[in-house]
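Please go over the structures that come below.
Just so it is clear, none of the values below were taken in a lab; they were calculated from the coordinates. Nothing here was measured: the structure is a model prediction, and the numbers come from that model. Cβ atoms are built from the backbone, for glycine too; each structure is taken alone.
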Structure P
Amino acid sequence: MTTLTCELCTAPGDRLIHDDGRLRVVVVEEADYPGFVRVIWNVHVREMTDLGPADRAHLMHAVFAVEHVQREILRPDKMNLASLGNVTPHLHWHLIPRYLDDAHFPGPIWGVRQRTTAGAILADRRRQLPRLVEAIARELRAAV
């Protein structure tokens, strides 16, 4: 069931890393959060329980593989994983590396800004993105 107003049904959702037909993985272009990744189910469903057991397992395997690679490459202080869908009711997971010095820590990235992260720190984190993208793609290809 695709709805005409669902942005995840009508657009890829940022820079594509991987698409296996059932799900896609994209790097989110968020200036304060280099390494923010989304895992998006390709067919329009709203909730995890809309998927059968095999599809749920496939989706969560991808989520955990992405998180593992993010932790290995980026070395965040904490990882945030969220499947909200309140604004975009299309099943997707946010995987957000968090740092003690990030703009919103310890609150959610959609909350009140606590500080401005130094440009040099963000630039250093952005330099890790090509390595991150390649490692995620390699990890997910190996899982197929």
Structure Q
Amino acid sequence: MADRFTIGVFQDVEWARKGIDALLKDGFPPDSLTIVAKDTPDAAALIESALGRAPEHVEMKTLGTVLARGPLVDALQGSDEGLKTSGLGGTMTRAGFQAHDGYIYETLTGRGGVLVGVLTEPRSADALAKLHAYGGGNAAIGAWTGRV
């Protein structure tokens, strides 16, 4: 079964920090979280403090080089070089989202937003509620494909 993600985009690092702190306090483990943001010192500090590891520099079509860390980054890669050749819009179907969702996430992140993804199928509704409550725009759960 494919991994399922819940994703939202916060307007900036400050809002993302509040949302991520709420997720962590609610028991979501740091290794279930993904953060993607433009390359800034504040974004780097957020990723390192929230996830306990330095961010990776990831090349994305349309956005250029971004800072990222987490399981969603791996899920979006593929033999076609994933994010480098297709960007978020072209690869979000790998995480259960429609391509147009990916283009929205790509646009919001390109405008300075911070994408936060949560890998947690059993608690997807909880993650969605936290993302919405703390300002995660366009928050959604990846499609439940393969389920009856």
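Summary table
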{"read-out": "Comparison of P, Q by relative contact order in percent (Cα under 8 Å, 6 or more apart) - largest value held by", "value": "Q"}
{"read-out": "Parent structure of the calculated result 15.5, given that mean count of other Cβ atoms within 10 Å over residues 11-18 is the read-out and P, Q the choices", "value": "P"}
{"read-out": "For 1.3 (distance in nm of label points 7 Å out along Cα→Cβ at positions 75 and 91, calculated) the corresponding structure among P, Q", "value": "Q"}
{"read-out": "Winner on distance in nm of label points 7 Å out along Cα→Cβ at positions 107 and 131 once structures P, Q are ranked, highest first", "value": "P"}
{"read-out": "Computed 11, 42, 34, 12, 1 for P(r) over Cα pairs in 10 Å bins from 0, in percent - originating structure among P, Q", "value": "P"}
{"read-out": "Among P, Q, which structure scores highest (criterion: distance in nm of label points 7 Å out along Cα→Cβ at positions 27 and 59)", "value": "Q"}
